[in-house]
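Colleague: What follows is a group of structures, each given as structure tokens.
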Structure P
Amino acid sequence: MKASQLKKGNVVSINGAPHRVSSIDVSSPTARGGNTIYRVKFYGVTTGQNIDQSFKSNDILEEMILDRKAITFLYSDPENYHFMDSESFEQYALTPDQIEEQRDYLVENMEGLFALLLNGEIVAIEIPAAVDLEIMETAPMIKGATATSRSKPATLSNGHVVQVPEYMAPGDWVRINTETGKFMARSK
């Protein structure tokens with residue numbers, strides 16, 4: 001796989017060990033003939049260490065072939081996040097470090113998740129591209145506000161603050177893009 005095809009969540013082999021892509025920062029050149037640089041932060045699945053590396057767009061990385069299983073997020077406790085295989089009902093526990101920023105979008109009994117397994121062990125999870133969360137706190141609704149007007153900050157049920165249209169109020173549900181963490185649309 002080329003560096004330009006990398007996506008957050010991909011698992012590649014670095015020095016023979018599996019590493020999950022945590023974030024990608026793309027720097028495009030301003031001069032002619034310059035190469036686009038991809039600064040990638042990896043999480044070492046087996047080592048637990050973070051690695052930062054830079055690649056040119058045509059650099060080749062070895063993607064690891066992983067098995068996918070449908071799972072359901074059950075609940076979290078102070079040490080682990082607990083998931084269940086949707087077919088065999090086997091349960092898995094993952095530490096907060098293993099699921100990093102994905103944990104912010106997990107809601108109890110959430111379905112539509114996938115476990116990525118390497119040699120029978122979960123190395124990463126895939127969450128849906130969008131999730132629905134409730135607005136817990138925001139400034140009062142402004143009379144006459146329309147869908148095209150300004151935005152205001154709102155605190156969601158997962159604790160994140162996002163910009164939402166002015167007409168939204170506490171108790172409303174919004175759809176959030178899990179890749180960017182930004183408001184997409186009103187839901188429910």
Structure Q
Amino acid sequence: MKSKTIKIKGVGVILLEHSRRAEHINLSVRPFKGARVAVPYGVSFAKAEEVALSKSEWLKRHMDKMELVEKEASEYKKINDINRREAKKRLVSRLNELSEKHGFSYNKVFVKNQKTRWGSCSEKNNINLNVNLVLLPDELIDYAILHELVHTRVKNHSKRFWNELDKLGGNAKKLDKKLKKHRFHLI
């Protein structure tokens with residue numbers, strides 16, 4: 001059996017699912033998806049259920065948070081319909097301005113409707129930007145773009161990466177926290 005659902009009193013329905021990628025039992029709560037327990041092959045669903053029950057308070061807390069996030073996202077989506085062509089034009093234009101201003105180069109750019117990330121940079125320096133960035137304040141758009149441009153030089157989130165980003169856009173950690181508050185745009 002690949003998956004199984006259980007119900008925990010006071011928490012709700014939890015999906016137990018075998019995963020080839022899981023090395024340990026891993027709990028997660030995602031908007032519009034609910035709670036999931038990734039179970040490594042070789043570990044029984046009974047053991048995973050035991051872990052989920054022991055973490056029921058954590059699950060409840062995060063399920064409650066996700067309920068609020070889902071509500072915010074649903075309300076926001078009703079009033080903000082994005083013109084994807086205009087969004088792409090705006091984001092690519094800003095990417096080019098910032099890369100030229102700060103001496104960065106990248107290979108290709110893609111603007112997508114990603115569900116979990118504001119952007120990414122591949123090993124080949126291809127940059128992906130989330131179309132929903134256009135819903136954010138300019139300061140956060142620039143931060144997200146600069147974040148990916150710095151990844152063209154530093155491929156991780158080491159101290160060197162954050163120092164480089166701080167030089168370009170101010171307090172990067174503070175901006176990163178601000179950006180996380182807009183997570184409902186990703187849903």
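Quick note: the coordinates plus some simple rules give every number you see, no bench work behind them. Predicted model only: the values in this text are computed from it and were never measured. Cβ atoms are built from the backbone, for glycine too; each structure is taken alone.
Colleague: In terms of distance in nm of label points 7 Å out along Cα→Cβ at positions 29 and 93, which of structures P, Q is highest?
Modeller: With respect to distance in nm of label points 7 Å out along Cα→Cβ at positions 29 and 93, the highest-scoring structure among P, Q is P.
Colleague: Assign the value -15000, calculated as helix-only ellipticity at 222 nm (-39500 (n - 2.57) for each DSSP H run of 4 or more, over all residues; to 500), to the correct structure from P, Q.
Modeller: Going label by label, the one that fits is Q.
Colleague: Let me ask something additional. Comparing distance in nm of label points 7 Å out along Cα→Cβ at positions 101 and 165 across P, Q, which structure shows the greatest value?
Modeller: When distance in nm of label points 7 Å out along Cα→Cβ at positions 101 and 165 is calculated for P, Q, structure P comes out on top.
Colleague: On to the next question. Matching task: 1.8 is the computed value of distance in nm of label points 7 Å out along Cα→Cβ at positions 5 and 45. Pick the structure from P, Q.
Modeller: Computed on structure P.
Colleague: Say we calculate distance in nm of label points 7 Å out along Cα→Cβ at positions 37 and 53 for every structure; which of P, Q gives the highest result?
Modeller: When distance in nm of label points 7 Å out along Cα→Cβ at positions 37 and 53 is calculated for P, Q, structure P comes out on top.
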